[in-house]
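*Asks:* So, here's a batch of structures to check.
Each value in this text was obtained by applying a stated rule to the coordinates, not by laboratory testing. Not measured: the values here are computed from a predicted model. Cβ atoms are built from the backbone, for glycine too; each structure is taken alone.
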Structure 1
Amino acid sequence: MRFSKKVVAVALCAALVPAAAPARAAVEEQNRQVGVTGERVDEWDPAINATIRPDGTGEFTYNNPESAVEVHKFSLSAGVSIDGAKVRTDWNVVPATATNDREDTVAYTQTVDGVVITREFRVKDNRVAMSVSARNDGSDSANVLIDAVSGLTGANLSATKVGYRSWRVQPAERGYITTVSFNGANGSGTGATAADALGNAGGTPRYQAGQWYRTLQPGEEVVATSTVDVATQLSALDSDGDGLRDSWEANGMTLADGTTLPIHKWGADENKPDLFLQLNWMKSEWETLGCERTKRFDATVEDFTKFAECARANVKDYTPSPEILKDLEDRFATKDVNLHIDAGRSYVSSSMSSLAVQDRKGGKTEDYRAEYLPELDGLDDLQYSLRAQELLEPKRDQLLGERKSAFRVGVIGDRITAGDPSTGIALVNDSIFFVANHAGMTTQEQLRNTILHEFGHTLNLMHYGPHVAGNTAPREDDLDWYNSVMSYAHQFTLPNYAERDSNKDGKHIPADWANLNFAGANVGKGSVSVGVGEEQKRDDNTAPDKAPDVIGEIDVDTLVENAAKDNDRKAGFDVEKTINGDNGVVTRLGDDNILRAKISNLGSVPETYKVSVNYGTGVFQETYQLAPAGQAGNTRKVNIQLDRAAFIDTPVVPVSVVVTNSRGEEVFTETYKVSALNYTDEEMEKVRREVLASDADAYVKDLARKKLQPKTRTGTTATAAPATRAQAQGSSASPLAVILGVLLALGGIGAAAYGWALNQGLI
């Protein structure tokens, strides 16, 4: 800050209120009193304004434009006594002013009984320093007493001694932290009045004081220095406690790398906690291998090998449905918390509808990996935790970058490590979690609840409740009396955090919702500027030194059994990954095409389920009687017979699966994609011969032997028409359907006409 050359009149004790816009410093003088207006580089910088008098009293106003509460007012004064007599103020003394490196200095000097007394104030940024020097220029010794007193406004103040002669004074919340230091003082204290503080009476710490006393011989000097440092409590910057300052929620954010986050246009609310969640997930193995194609597989060894890879690939789609993401938003909304989800092209919250598609960072961005963190395999608990943190933090930074100042990220994929049946892993109070949506996870509801569970760990929830003082629960993972999705007893049944305190046998768990840590280790931290214009560096707050806890999870089968009583008549379904390439269609084989899947009973009672599969050119239906979860016969293999494969004329076949229970209720629906090979008889013979003569992998040759042998009937090679046998076992196709299919195919109408007939109810 700088002093202007302009001198104007001010009232005796006027406190100067800073302008909202960037301002240059100014000095105002009348009757030897000086007003200082602090300089702001930009409109969001805090500044101290002052009125300083010759009697050694300064009145100060600290204004932080980002604060949601009124300005902070405080005073700092100095009294001097020589040989027991209080020094009278010389109101005519001329102030000396100077500026050095944006620090403004105001000083008054007077001489009393041969003692030269200088009272000097230095103001810069959020600090005021007052030094009082007394130099004995007389011929006799002098007993000098210097009193320094700081006074604060505000109620419900508490004081903590933080150094030998330093005090930190602040209200419980939504105010300012004032640290007052009396360097080298003989004593210091606090009290409700200046006199109480000088006597260290304690009680209400409205005043803080220090004393220096020296006997000065001729030529000796004593210097008493006091400093006042002011900071804004986070609760005053962030009204709703979500880690995002009110100024950001009203004006947007610019991050250290220049990225702008217009969260004020994405539904951020200064008066309601906001959570921003970026969800990413893996492509299926089938997609990662490039099996999503429009061009048919050529009759070559290379393309057949590609088909073989696709036919044995994992076709599981890790995409969360829009319905479950909306469920999550609605759950938080019931507790007046705004959850904003960026799931890429698949989904964004309505509050973020202004976010352009190309700017969405969530979605299906990750290539398939059978194990997300294979490095954790075989480690003991301690090694697992330490190594997991080392692995997850870079993944967090890769996916979020500087966006971690506002966003958390969840990744959905397959297993954590080889053979690991657990459901996920998370860093507690941090910003990343992983959901292991492997073959054991068979419903969108299980996925939804697991996202909520792992997300909860980043919000400071453990398996036994919030990680806060007052939680006396045993450190167990499956407490049935803890009614929260965080408990293994309820993870697959209760899509909610605990709304009320839980108590049993003298043990207490505080309510989840009342103890969420919205900010965690990263939200609101880093170099963040207000608004979405040119980047302006703010305070750089770093994450806590303490490493976050790493939470791994239990196996899916146990969670299914724990949830069984609440999931009666519900089912899980999954198309299996096959090592022999069963899940690929060779159209010339007609009704010999089988897709391999699995159905499971999620409930506690026996149940009969009907599996209905539509693959475009036909349908498959079969019923299955299954034992309760956890018992033998709980799961069954499902062999989906495609008895009109000859009508398929594309390299990709959508397979829509619907499962209904004995009451006719739809309990599962999903569409999978599998690969199809449209070879003629001649092409099958050619490729079979060439593959067997090549150096292709053994599984490729095995598949060629099984799948590239044209089907013969009555001594002839199969035609393009489907078999005209009566309804196949497990199929709902009628004889009329078969006849129409044959006629349509022979008439050259093809799959399109067949699909029309199917839609008209003729097939």
Structure 2
Amino acid sequence: MEQKKFMDIKRIVQENEMHKNKNTWAFEPGDHIVIQIKIDGSNASVRYDPETGKLAAFSRKQQIVRTKDVDATSKFLDYVDTLDAEKFQKYPDYVFFGEWMTRHRVPYPEKYLNIWIMYDVYDLKADGYLPQKQVKALAAEVGVPYIHVLYDGPFVDWDHCRSFMRITKYTDGDCEEGIIVKNMSKLNNPDSRAPFVLKIVNEKFSEMKYVRPDGEAYIRTIQKETKNFNEAADFEGAHQAFVAILNANSHFNTTRVMASIRNSQDTNDEFYRKEMEYIFEIEPQIDVEMKKFYESYLKSSYRTELEKEFGEVYSRQAENKVRLTDPCNADLQIQENKLVQKYFQVAAAPVTDFHGEQLGFYGLLKMMEDTDRSIRKEAFEKWAELYKAISDELDSLYTELIGIRQQMAKNLGFNGYAEMMYQKMERFEYTPEDVALFRKQIREHIVPLCQKLYEEQKERLGIEKLKYYDESLTYPDGNAVPEGTEEELLEKARTMYHELSKETGEFFDFMMEYCLFDLEGRQGKQQGGYCDFMEEYKAPFIFANFNGTNADVNVLTHEAGHAFEAYTASRNIPVLSQTYSTAEINEIHSMAMEYFTLPWMHLFFGENAEKQKKAYLWDSLEAMPYMACVDEFQHRVYAENLTDAMERRKVWHELEKIYLPWRDYDGNEFLGQGGFWMQKQHLFMCPFYYIDYAVSRVGALEYYGKMQEDLEGAWKDYYALCSQGGSKGYHELLRIGNLSDPFKEGTIYNVLKKLNLI
């Protein structure tokens, strides 16, 4: 029996700054459209067969024939057999289209599985699709469900259509696959090439298509819009060119982030390694063209009007970009990026045999929390051996990076690389001298506190002297360990964030819907954890290396703080490139989230929740001297031009005695002589960033103190801070978040005093 195949439904591609082609041209304002939920099932149709007096079932144009196999197809035939053929008898020329509900990507509840939901009817005689109201009536007449309709009315625009994306029907609050948009005014137009039915599908990150950004086209767009901006006859023209620049930047940034994430997921993936190399090569050229636009913007008569809409921070950033961009540094920037990528490859590669298992750095760190001290020591020695084995290569890479970075600073007329980086990191409102004062506060108040905490830990463990491999074991019967698989931990996190606040619940649902996580630790994956942001999707992405320790939960809540801020800010501020603020604000978002989630640790650690809460507070304090040590180390590296590997190790060893006086490497020569510094990836990939964790920790601890007194008020202040992103300056954001200035003498003491820690 001949059958008609339902039309192929294409994803929408709109004409905008990012796409040269479009398929939305058949939709015009005022057209009658119907928006329906798209089901993630199997397309199947039914037609009455007059010759047999029965219903024939089809998949596409192919009639389904029963076989011995018991599968989704046979189950659909069983279902068709339950339908009343006589009710279809009146409509021999009708093809009834529907979706057979099976579980693919979308987790439908059992009540919606193994049913057929009708969505369209085609009249073969009239050669056209029936109106949806008639389809709905027919579905009721023949006794089958009809697809849920979200909207039936005039077409407004595609943003209006997208507003129906997260309305659910079949998934009990979870993600539907997407929506179908039908142009009923033109559906039966004889021009079959016209796209009268389109879909908007929720994309998981793994399904997001990567296309190499056309660097030359992007540069031409910048040049074109800069010209349009300069020649604008009125504010409207200047505004249009300005927005076009923002959109083009967002597209490039999104593509870059997507490539970067996939490169970090597998540092051995040749394709994405080459993609990053291409991006690194084109970025300096883009920077030069953007500098020309920034210069035009800064002297424009429309600047004041643009600042009213887009904020004054954009102007400060533009001035900074002009100051920092020069063609003389283009090749050096490319070299620096390649060396950083090389570092990731070198650091991700080492593995060693440990009790019959191949372990890398993260696996060995887990073993350094074992309750058996001999195992901890053995794991420590293996860990140190891995670093020693690659130390010559890391030393060489770092020496090259120092030389390149010093030259870049010199080319731009800075007194040193540190001065250049403070400018690049947009530290407009404090200086290296302020940071030195901050480190002094850590030495005076945090270091003595940590010495006391480690002394208490030594007593708990019942050992005579605390060694480095003892530092990670907080309790003699073992650290609290999260209970459950990666998937189970995410579901527990979903429960937590729904209970924390309405805002965090919506945010985490979004992250889960689009699978915006990569948490599994594996060989070849970049070390560490991070959160990045895809501007066009307004979608954060969380990257981690779970290893079965309490750090898994700490990392998840930390990066979720970054992600929540990005999710929140991107929906509240006009310039997406300002979604993130400067680092010393950004890390407040992440660290404060760690404290806000402490009441839910029972979900992850069960009866060991209280152990975890105490351990987390101690760990968060004990990390601060190390952060200050790393910061002073790199200040000295660049101030003293420490290109000699042994000199660097000597300086690190000296600083360890000041900031980490309890540290004992148990006779390990490599670490005891200053080799420990090279395990900190920030020194290679993002110099001068690491101190921001300590600066932000003060703000996070301040929120923690407020939580004890007024949880609702603390959350209100935190949410206000997150909502602003990087659209305001540093001190104004502190004011909005109701936080103290950490660089002011006495701030650290006051925060610790309020928490009864001193």
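*Asks:* Comparing structures 1, 2 by FRET efficiency 1/(1 + (r/R0)^6) of positions 363 and 515 (r between Cβ atoms, R0 = 35 Å, to 0.05), which one has the largest value?
*Replies:* Numbers: 1: 0.65; 2: 0.90.
By FRET efficiency 1/(1 + (r/R0)^6) of positions 363 and 515 (r between Cβ atoms, R0 = 35 Å, to 0.05), the leading structure of 1, 2 is 2.
*Asks:* Output the label of whichever structure in 1, 2 has the greatest value of distance in nm of label points 7 Å out along Cα→Cβ at positions 483 and 507. Provide the component values of the computation, followed by the final result.
*Replies:* Numbers: 1: 1.8; 2: 2.7.
Ranking 1, 2 on distance in nm of label points 7 Å out along Cα→Cβ at positions 483 and 507, first place is 2.
*Asks:* From 1, 2, which structure was helix-only ellipticity at 222 nm (-39500 (n - 2.57) for each DSSP H run of 4 or more, over all residues; to 500) = -16500 calculated on?
*Replies:* Numbers: 1: -5000; 2: -16500.
The correct label is 2.
*Asks:* Here's something else I'd like to know. Once percent of Cα pairs over 53 Å apart is calculated for all of 1, 2, which comes out largest? List each step's numbers first, then the result.
*Replies:* Numbers: 1: 35; 2: 21.
Answer by largest value of percent of Cα pairs over 53 Å apart: 1.
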